[in-house]
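Q: The next part holds the structures, each set out as structure tokens.
Derivation of every value follows stated rules applied to the coordinates shown; laboratory data play no part. Everything numeric here is computed off the predicted structure, so don't read it as measured data. Cβ atoms are built from the backbone, for glycine too; each structure is taken alone.
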Structure 1
Amino acid sequence: MRLSGKVAVVTGGGSGFGEGIARRFAEEGARVIVADLDEAAAGRVADSIGETALAVRADVAVGEDYEAIVSAAVGAFGRLDILINNAGYTHRYGSMLDVDEATFDRIYAVNVKSIYHSAIHAVPVFRAQGGGVILNIGSTAGIRPRPNLTWYNGSKGAVLTLTQSMAVELAPDKVRVCAIAPVAGETGMLHRFMGNDTPERRAQFLASIPLGRLSTPRDIANAALYLCSDEADFLTGVCLEVDGGRCV
């Protein structure tokens, strides 16, 4: 059990990559807070994992909600060791000029401001315990941006920069901060990334991935497991590209 005795928070844990991470971590002995805006989805995942998981309904863009996530972990399981900032949002594939201001604000609130909230509420807990791990889920869009997802690309670029800066600042506290940059996968946001999910559009998308397929929740979960385990205790500020060669 690579995470035996650990307590992990996974935001956006009710589906997609977050669900995959929550399940994989539980398999490896972690107790898991499954946090999601969709209360029913979070409950479904937590219930299927069992007594080592707890569902929390939360909007990660709201500071009070993030505080409640951290409090739930400490209150239910006595500590917090791992924090996965996975919840994300994007606009539909298309011209940057067609994205309305409310959508732009929501993208940056969920993808970027949530990391601020996570630091404000989790870092004091980590400091008191003598360490911890923050894992931010970025995107290949933040490394090799392409047209028609401009505002989303920018938000994920911010995730990568924040990861590196946080890693250096928090290193004296024995808090490691890493990131994963997945290529798109079969998740609820795929239709937004593609615009029109036609066979032709999908073939074009897959052609940009040397290994020839989309990512899966299990791919991302396995990478997260390594980075959050003690096996990676000398890694911080790292962004692991889980992308089938997309960023090469």
Structure 2
Amino acid sequence: MPTPPSYPSAHGLLNEQNVVITAAAGTGIGFALARRCIEEGANVLISDVHERRLGEAADRIEAETGRRPRTQICDVTSEDDVRALVAAGIEQLGHIDVWMNNAGLGGNAPIVEMTDDAWAKVLDITLTGTFRCLRAVLPHMYERGSGAVVNNASVLGWRAQELQSHYAAAKAGVMALTRCAAMEAAAHNVRINAVSPSLAMHPFLAKVTPDGLLEELEAREAFGRAAEPWEVANVMVMLASDYTTYMTGEVVAVSSQHA
């Protein structure tokens, strides 16, 4: 199996930027993103719905980078929690330069067996949660006349895959939300973009994926392997940085599987 490249050196892409990241506990893209932002010089506040895992993530990031992110519990399905997260970012960091919408929920289910509750839960976390965060943080960025938001979409917003109707619909919604919100935010000098990963490998994903499916999905990739979570995080960092000041409303595929 092809091996990923070496872990990248930092280049100060987010020096002294204040960054808030949702769903950053665990071992996936959110955690890798928090670490990369700190390595690139940012002041970081991470959030998650799991208090213990959030503390463990902060401990691990501190051990690996020498800097500890601030933390705030947040369930993106709760308007009160989302508003509290924005308030915590302003209080603890001084202001918010970058907001990373990483929270999402997937799963496998055929349409004929999917309940309303299963459908609604995926949409509420993945799409409506992203909307709630935008609605809460954009007034702060508008008032400051600057800011960047990076949303986490998915290749399934473009490409069909069985058993993924709820997740694909939610991620397609994140893409459309990104484009439309970007048009509103541009007048306030705020940029909104998204990444569209296909397969980012981490231990939790391996646990919940049916036997054989990961190997099948990896075979579809141009590099013959899944992305490392930090490879997706790198693109999110780039979209938040001054290297993309004329990009907004874009959905950037971090994959060869974008159609």
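Q: If you rank structures 1, 2 by mean projected area of the Cα convex hull in nm², which sits at the top with the largest value?
A: When mean projected area of the Cα convex hull in nm² is computed for each of 1, 2, structure 2 gives the biggest number.
Q: Still on this model: If distance in nm of label points 7 Å out along Cα→Cβ at positions 3 and 19 computes to 2.7, which of 1, 2 did it come from?
A: Source structure for this number: 2.
Q: A further question on this structure: Say we calculate FRET efficiency 1/(1 + (r/R0)^6) of positions 59 and 219 (r between Cβ atoms, R0 = 41 Å, to 0.05) for every structure; which of 1, 2 gives the highest result?
A: When FRET efficiency 1/(1 + (r/R0)^6) of positions 59 and 219 (r between Cβ atoms, R0 = 41 Å, to 0.05) is computed for each of 1, 2, structure 1 gives the biggest number.
Q: Say we calculate distance in nm of label points 7 Å out along Cα→Cβ at positions 115 and 147 for every structure; which of 1, 2 gives the highest result?
A: Values: 1: 2.8; 2: 3.6.
Answer by largest value of distance in nm of label points 7 Å out along Cα→Cβ at positions 115 and 147: 2.
Q: Sticking with this structure for a sec: Here log10 I(q)/I(0) by the Debye sum over Cα atoms at q = 0.14, 0.16, 0.21, 0.22 Å⁻¹, for residues 51-178 alone was calculated and came to -0.64, -0.80, -1.18, -1.25; which of the structures 1, 2 was it taken from?
A: Clearly, the read-out refers to 1.
Q: If distance in nm of label points 7 Å out along Cα→Cβ at positions 187 and 235 computes to 1.8, which of 1, 2 did it come from?
A: That value comes from structure 1.
Q: Looking at FRET efficiency 1/(1 + (r/R0)^6) of positions 67 and 99 (r between Cβ atoms, R0 = 25 Å, to 0.05), point out which structure of 1, 2 has the largest value.
A: Sorting by FRET efficiency 1/(1 + (r/R0)^6) of positions 67 and 99 (r between Cβ atoms, R0 = 25 Å, to 0.05) in descending order puts 2 first.
Q: Something else about it: If distance in nm of label points 7 Å out along Cα→Cβ at positions 43 and 107 is computed to be 3.3, which of 1, 2 is the source? Don't skip to the end; give the middle numbers.
A: Working: 1: 3.3; 2: 3.9.
Considering all the candidates, the number was obtained from 1.
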